[in-house]
Structure P
Amino acid sequence: MAFEVVFTKKAELDFDIILAYIFHDFGAAAAIRFKDLTIEFVKILQNFPELGRLSNTKKQMRFFVAHKRLKIYYRIKNDKIIILRLFDTRQHPDKA
């Protein structure tokens, strides 16, 4: 059974900011690749929600390195995967 994926407002904002940064610094092709890779990860996560590791800092929060510069933090709640934040690993952790 595929889980429903829900993005929080913060996760949507994170995605938009990262996408704009990639577009500005690396061009449209890189931004499209980033978007496509993120969508592919979300599709995998729908079928394998426990794929991510449990975070040491917060209970029931998981994270997954979707590609080398993107961590996705999420929770599983009933039949939903709630994407909490997207974190570009090039940024300082305190900004998350």
Structure Q
Amino acid sequence: MTTSKKVKAQNVSVGVRELRQSASQILDQVKDGAVVEITEHGVPVAHIVPITRSLYEEYLENGRIIPARDPDRIFTMPTGKISKGKQLSEILIDERRSVRF
């Protein structure tokens, strides 16, 4: 059995014969997070991957996403002062009138 290190999980490559002879042990490795590549005459033909990890958990583990510090917090828009002057619609209308195509 050939192994190579991956981030916290292990990649394992096994031939069809070894899969038949050691199916229980290989499935135990998959349950522990290993990805098993099945080869036939040295050519990869399939992967056995664990189904217990969600994409969210995988992204967390790999650092692709960062969990919220307070997931129960509801986002609210920041409050600010409304400036006095022209309305946005008036500014847009004036801008459209001044531009020539």
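For the read-out helix-only ellipticity at 222 nm (-39500 (n - 2.57) for each DSSP H run of 4 or more, over all residues; to 500), a value of -13500 was computed from one structure; give its label from P, Q. Source structure for this number: P. Each of P, Q could give distance in nm of label points 7 Å out along Cα→Cβ at positions 35 and 59, but the derived value 4.0 comes from P. With Rg/Rh (Cα atoms, Kirkwood Rh) derived from the coordinates and found to be 0.96, which of P, Q does the value describe? It traces back to P. As an exercise: relative contact order in percent (Cα under 8 Å, 6 or more apart), calculated from one structure in P, Q, equals 32. Which structure is it? Structure P accounts for this read-out.
Readers should treat all values here as calculations from the given coordinates under stated rules, not as data from a laboratory. Bear in mind that the values here come from a model prediction, so they are computed numbers and not experimental data. Cβ atoms are built from the backbone, for glycine too; each structure is taken alone.
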